[in-house]
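Laboratory data are not the source of any read-out in this text; all were calculated from the coordinates shown. Since the model is a prediction, treat every value here as computed from it, not as a measurement. Cβ atoms are built from the backbone, for glycine too; each structure is taken alone.
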Structure 1
Amino acid sequence: MTTFPSRTLSVTINRAWTEVYDYASDPANLTHWAAGLGTAFEHTGDDWTLRTPGGEPVKMRFTEQNALGVLDHDVILADRTVHVPLRVMPNGDGAEVSFLLLQTPDLSDADLERDAAAVRADLATLKRLLESQ
């Protein structure tokens, strides 16, 4: 059995968890709060295709809407698929959004730090957007 070092990155959002989930579970909203993903999101069958900042197409597949706050998605690259665990959970009258970042063997310590900073920035943007509405 293989396991990887991990970090759980989270943010508390002062908005009902169901409202946070409804917004964050719509892939069309990702470009508003997840800056590193890219642009030109298109729905193609079960997948979404986006253009990375470098212009390459990347497919993503999202967990179906559910009552549990699960926002997991797969990023489908040419050589592998990266599973991204993401959750929205109740926290009092608000929400806690948690992202599990795994350090797979191909991810250096510097890459992990860069990815963690990007996730923290994306979660802060999601908080800012939802708390200002």
Structure 2
Amino acid sequence: MFDVRNLTVSIRRTARDVYAFASDGENLPRWASGLGGSVAREGDDWIVDGPLGRIRVRMAARNPLGVLDHDVTLPSGQTVHNPMRVMPNDDGATVLFTLFRLPEVTDDKLDEDTRWVERDLAALKRVLETT
């Protein structure tokens, strides 16, 4: 089993609003810095050009449960599964992202990835609370 880090952010918007925004691949550049600056739809996937190179993102099908899992296929061909959920939290929402530590990931790289996800979750909060 992989070690995991569960990272969360609470957002002062309804879970429905947070899910609608975050599940739309066109919004990825507004909050997911790790995924890129430009995005285009290709079938069921989103093609993103960003700091990791040209990657493919496949989001979970829209659902009423707040599941935002997504698979990221890197330029190397490796696919990384990223579990993510939006949960109602009173009149707001909490977003949970589970970061798996893959076998080749060093302590320093895991810390770097953790900070990156935390920045992206903070950006999601900022965008949604100011719009």
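General observations
- Parent structure of the calculated result 96, given that volume of the Cα convex hull per residue in Å³, for residues 46-93 alone is the read-out and 1, 2 the choices: 1
- Given 2.4 for distance in nm of label points 7 Å out along Cα→Cβ at positions 86 and 118, calculated: source structure among 1, 2: 2
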